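We did not get these values from a lab; they are worked out from the coordinates using the rules stated. Treat the numbers as computed from the prediction; the structure is a model and nothing was measured. Cβ atoms are built from the backbone, for glycine too; each structure is taken alone.
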Structure 1
Amino acid sequence: MVTIREIARLANVSRGTVDRVLNNRGGVSEETAVRIREIAASLGYRPNKAGIALAAQKKKLRIGAVIFSNDNPFFQKVLDGVRAKAEELSAYDCTVLIRIVPYDASAQVKAISELVSEQIHGLILTPFNDPLVAGKINELSDEGIPVITTNTDIDGTSRLAYVGSDYYQSGREAGGLMRLVTGGKAKAGIITGSSQVLCHTERIAGFSDVISSCPGIEILDTLKNHDDEFESYEVTRHFLRAHPEADAIFFAAAGLVGGCRAILNMNRTAGMRVICFDAEDIVLPMLKSGLISATISQKPVKQGSVPLELLYEYLTTGIPPAADICIIETAIRIPESLSP
């Protein structure tokens, strides 16, 4: 088991210096701190759990969490993960302050600023892919407030880590499922959410790459529902009216319930193949009935709990996550996956 004494010997510093660095207590030059953290990481150092608890109680950590609107059942599950982990961390005098915001850059920046004014030590964020949000993340990083993005990532930032699915790969999985359930012949539509949520665009990119090698599958149109169920209903109705030949739909974002209601109300269930994401309670009956051909579960509770766990460990030990991208595995569900 690696000890602080061994790290101190290799770094040619005192044990007290190593302790200050690993517990983020300051008073050490940045060059020395970086060297100590690199040595600790290379040796696989893991601090004593009792020491972590003691350090956290002394700091009285405050962590912010800004999550997209919980009108989406998926994000309600993400919030369940955040809240469960927050309750666990409360035993160590760690407070988690949660803000729920719509898909809007200004709303996210405002929520983040409010949390900073409440003196948070770190932030969990489902980011809107916008320069305003990217700039705010970099501003926090410059101020020593680490950010871990969850569920969706953002370009051009110094965030500490990302936790979530590999969305390009899961888009490829969706494309493969579409090929399988249609036998490689379909006239399909894509219904997506905001183009400023990176996971949506990545899913479509992966899906399109697979479908491009299937000459028998034609993409008739790609429409946006802005992750709103009512808009999804109208957008899907518009698509089905404009394309009576359509026999497949890929839902790349939220709005599945509204979209499926449109399919039902227009009596277009016969021969219709639907591929989507998530396996929440509201999705499973439609999967069981056969209205949905297959869905890809993203493990939302883990997407809520894991980033909070990683950020807490970083704030108490100074040791960053083992990788700056932490992929949460997905699971494919088909009607036969469910109990009769």
Structure 2
Amino acid sequence: MRILIAEDDALSRTLLERTLQRSGYDVVAVADGAEALLELSSQDPPRLALLDWVMPEKDGLEVCREVRRRKDQTYTYLILLSSRESKQDIVYGLESGADDYLTKPFDVDELKARLRTGERILELEDRLVEARESMRFQATHDLLTSLWNRGVIMELVTREVARTRREGSCTAVMMCDIDHFKRINDQFGHAAGDEVLREVARRLQLSVRSYDMVGRYGGEEFLVALNRCDPGSAVSRAENLRGVIGGRPFQAGNQRLNVSISIGLALSTDFAGYSVDEILHEADMALYAAKAAGRNCVRVAAPGSRKPVENKTTESPVMMQ
């Protein structure tokens, strides 16, 4: 583990550096508080730091306070070193943000023991952060496909439609459904079905821009939102997604399957007075029309009518290769 030593006395700094290096630490040694703050603010800062109380530029207390004010960095375990040993000084040092306080001259074995305590605390901190991030991911993502879950994708689309309306641009909303998905589960098993869902999600995600949005809407249905989409190119973008899914067989276990999707498309500019729920309903109605037209095609929701406008249809039932 990397450790920072901030000590203005050159001899003490060298002795401490060599001692810790022999104990297996990767040591960064500096001579004042300003240099210490630079190291602790770097992209990959040391997680442990030994800070002398009295240093030029900034003393150890100032360094502790500055580090604790920065909430966006990973936690750093700070040990303050000082010849001051009164209870009042120890309390003052700890209240500045130090995790531990060691009086000079200190016993090397005691220092090593306190550093090991710091490592255990940092390990616990990392586990807590990992658990928190895992819970956050599970709360916002579909666990099978790792796409946004229904609640989050709905919220994101709502925000995006509102933004594009303010800016006078367009959001293309697509409801995508895997054709004959029940047949896949029935013929090849639910494990194969899960593989197909994951691969469809992966292909959709890779086929849109980084600022577009893809979420699992439910079952075998996916919601795609193309931000700042040119209305004139929306159908070709939808056809591209359809081709990405149907253009190459899927591998599910030892089976190779031809899979296709049907897409219902609604443009926010065509439904200016509609709520997001109503736009999604229009896209859903267009999806039903695509299914009724034979699947593996795109249908566009027509403004002012429940009957969507047609475009080309290509049949492609699920087949095993």
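Tabulated data
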read-out: Test item: Rg and Dmax of the Cα atoms in Å, for residues 89-128 alone calculated as 11.2, 34, pick one of 1, 2; value: 1
read-out: Structure with the greatest value (metric distance in nm of label points 7 Å out along Cα→Cβ at positions 65 and 193, set 1, 2); value: 2
read-out: Highest-scoring label, criterion being distance in nm of label points 7 Å out along Cα→Cβ at positions 33 and 249, among 1, 2; value: 2
read-out: Structure from which 18 was derived, relative contact order in percent (Cα under 8 Å, 6 or more apart), options 1, 2; value: 1
read-out: For Cα extents along the principal axes in Å computed as 74, 38, 37, the structure of 1, 2 it came from; value: 1
